[in-house]
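Readers should treat all values here as calculations from the given coordinates under stated rules, not as data from a laboratory. Because the structure is predicted, anything quoted here is derived from the model rather than measured. Cβ atoms are built from the backbone, for glycine too; each structure is taken alone.
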Structure P
Amino acid sequence: MSEIFSIAVFEPLEGKEQEAMETLRGLVRVLSEKNYSRDFLYRDRASHRYLDLRYWSSEKARQDAHEDPQVHNYWARLGNLVRIEQVFETFDPVNL
């Protein structure tokens, strides 16, 4: 099975950036410990926007994460700390 690449674009709510980052760290730790995914976080220098680049281990890992109560707990908390601008669920590689 091959990895599945996803991107989430979000901005922390005013006054919630530190709490959002702590929550995101916890989420990424759980996703990594359970071998669901590996994540890379980037911040736009000109705004408060973040890009979370996620490589799901497999489609099964992504489905398992979506059913995992521990993961849901983090996603629920993040929903009160950030404004999601856009989520790209799946990208297919393109040969050049």
Structure Q
Amino acid sequence: MVLSGSLVGCFTTAADFQNDAEDFIEQNDELRAALFPDSDAALTTATCAEPPNQDEGTTFPCTATDTTGATWEFEIVITGSSEYEVNVARRPVES
């Protein structure tokens, strides 16, 4: 599954991608609906690594915890000066 995030304007540092991706994972309603259809579950905390640069094609990892306490892994791909894709790298293992 791939979802895109972007911020109007230009990111000026790699940390801008990191911070925006964390907010996107925690707050985007489309991502929540895609990951948790027919459920009230949501991602509550996201932590992303700062990408090494802002170049198109650069990837950086994120992890997030959902309301059940499960951990999700994401791979973020920078696709433009202020755009990126959010890819689910690993869903939680159900017990």
- Query: Thinking of P, Q, which structure, once mean count of other Cβ atoms within 10 Å over residues 15-22 is computed, gives back 14.1?
  - Reply: P
- Query: Where does the value -6500 come from, among P, Q, when helix-only ellipticity at 222 nm (-39500 (n - 2.57) for each DSSP H run of 4 or more, over all residues; to 500) is the thing being computed?
  - Reply: Q
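Computing mean projected area of the Cα convex hull in nm² gives 5.7 for which of P, Q? Working shown, then result.
On the way: P: 6.8; Q: 5.7.
Answer for the origin of the read-out: Q.
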- Note on the structure: If you rank structures P, Q by distance in nm of label points 7 Å out along Cα→Cβ at positions 23 and 87, the highest one is Q
- Message: Suppose relative contact order in percent (Cα under 8 Å, 6 or more apart) works out to 30; of P, Q, which structure was it derived from?
- Response: Q
